[in-house]
Structure 1
Amino acid sequence: MPDASLLEAFPTPADDPLVIEHVSEEFTSVCPKTGHPDFGEVSVHFQPRAAKDGGVCVELKSLKLYLHSFRNEGIFYEAVTHQIRDDLAALMNPTWMRITTNWRGRGGIRSVIRAEIGDAPRV
């Protein structure tokens with residue numbers, strides 16, 4: 001399975017609400033049915049808790065290494081999206097988070113999967 005222990009966090013830099021977006025344009029995993037590689041883009045949107053409430057943000061190098069740990073993993077699109085959401089939620093406990101995976105087409109079908117937690121951001 002993907003390695004959530006690679007994820008690191010740092011304290012939220014402010015008490016004012018903010019929404020952060022990270023995009024990985026070169027995500028790769030493996031289709032568990034065919035064994036063929038799946039290519040996509042992963043977008044992470046989140047509103048961290050305020051600094052005074054112990055909020056944290058994901059550190060980018062660790063996020064990159066974590067996403068790369070999916071590279072040889074046989075996993076369906078939906079499971080990828082939920083796994084990333086669950087691992088990042090466990091690390092950061094954000095006020096709100098949405099993970100969007102946008103998969104390149106295969107067989108004439110493209111897929112976009114979204115998984116969300118928390119209340120919509122107030123920024």
Structure 2
Amino acid sequence: MSNIVIQMLLIGLVAGVAGGMFGIGGGAIMVPAMVLLLGLDQKFATGTSIAAQILPIGILGAAVYYRSGNLNIKYALLIAAGLIVGNLFGALFANQPFISSETMKKLYGIFLLLLGARYLIN
């Protein structure tokens with residue numbers, strides 16, 4: 001197996017564990033790993049992360065949460081509807097010629113800092 005294949009599998013594994021534990025994965029784990037560890041372009045990493053999540057990757061984890069009584073299907077479907085529309089608008093915005101990969105990195109960093117500060121303060 002090539003080095004990149006092993007690295008991508010490890011990124012997926014870590015993102016899967018984080019997704020199962022915290023409900024995160026693509027943006028919070030896979031994208032920074034591909035950009036910071038593998039040196040991929042921000043937009044390329046984002047597109048790759050989204051493509052990796054097209055299939056219902058959370059189905060097994062969701063089944064565990066459902067069996068444990070920790071899942072509201074109605075809320076999940078409402079969020080999914082928003083995700084479909086929001087993902088489209090986010091992708092359209094991020095792929096405009098005036099939005100560089102450097103701008104994307106900075107916007108993403110600000111987003112993570114604000115999110116992290118909110119978690120630490122509350």
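We did not get these values from a lab; they are worked out from the coordinates using the rules stated. Keep in mind it's a predicted model, so treat the numbers as computed, not measured. Cβ atoms are built from the backbone, for glycine too; each structure is taken alone.
Quick notes on this structure:
- For 19 (relative contact order in percent (Cα under 8 Å, 6 or more apart), calculated) the corresponding structure among 1, 2: 2
- Each of 1, 2 could give distance in nm of label points 7 Å out along Cα→Cβ at positions 19 and 91, but the derived value 1.6 comes from 2.
- A value of -6500 for helix-only ellipticity at 222 nm (-39500 (n - 2.57) for each DSSP H run of 4 or more, over all residues; to 500), calculated from one of 1, 2, originates in structure 1.
- Value 9.0, calculated as mean projected area of the Cα convex hull in nm², assigned to which of 1, 2: 2
- Mean count of other Cβ atoms within 10 Å over residues 3-10 derived as 14.6 - corresponding label from 1, 2: 1
- Calculating distance in nm of label points 7 Å out along Cα→Cβ at positions 27 and 51 for structures 1, 2 picks out 1 as the one with the greatest value.
- Which of 1, 2 leads on Kirkwood radius over Cα pairs in Å, for residues 11-66 alone, largest value: 1
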